[in-house]
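Visitor: Structures are listed in the sections that come next.
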Structure 1
């Protein structure tokens, strides 16, 4: 297990990513830092459905799911006080002022980037 994530051991993470290979990579990185992936979702409606039925400490929210922006999901998460961060392979996403403080993890990222972003969300 990576040293950078010891305090993250057992943290429950919801991975929202539409690219299967990227999702598997994120799951592996999370495992390496001691986090537990409690659910994954790759479609817009699936995210909201799963968020209703699972408990998680933090969600990693891809900014774009199959061409559909996830800002409405982020706004719903914020409204429900669910912790999350954005992940994107694009430039910094255009987000409403209410979401300006949400951390953005730029793909590709490493273990320490992921651990730092999760710690930031949980602090």
Structure 2
């Protein structure tokens, strides 16, 4: 999607400090490696690139890459329902949770991939029912 409110992944990268840009790229590669048919919608004004099984943010999207000042958030729209035995998820809202990712090495953990797999499976199940 690309119009006045949507952008491209490069727009999110441009918002990140140079040392955090490789983290954004590594997270995007992780999403792509786990979900080959992902839909990406970028909201530069919010500093996020969002990923899902379709274009609808809160019903079809499962995760987002969010630029922060000192780290990158890998957020999960329905993170409150994810099993998190490693305690990576932060947040206390009804649905949203996030993982603070500080470096590329953190994007390569099996625990982070497991969270993404769960989130993808959850949204994929809903998409097949619709």
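Here, each number is a calculation from the coordinates, and none is a lab measurement. Everything quoted here is computed from the prediction, not taken from an experiment. Cβ atoms are built from the backbone, for glycine too; each structure is taken alone.
Visitor: When mean count of other Cβ atoms within 10 Å over residues 13-20 is computed for each of 1, 2, which one produces 20.4?
Guide: So the calculation was done on 1.
Visitor: Name the one structure among 1, 2 that semi-axes √(5λ) of the Cα gyration tensor in Å, for residues 29-84 alone of 17, 14, 12 was derived from.
Guide: Working: 1: 19, 14, 11; 2: 17, 14, 12.
So the calculation was done on 2.
Visitor: Further question on the same structure: Thinking only about relative contact order in percent (Cα under 8 Å, 6 or more apart), which of 1, 2 has the largest value? Write out the running numbers ahead of the final one.
Guide: On the way: 1: 26; 2: 22.
Between 1, 2, the highest calculated value is found for 1.
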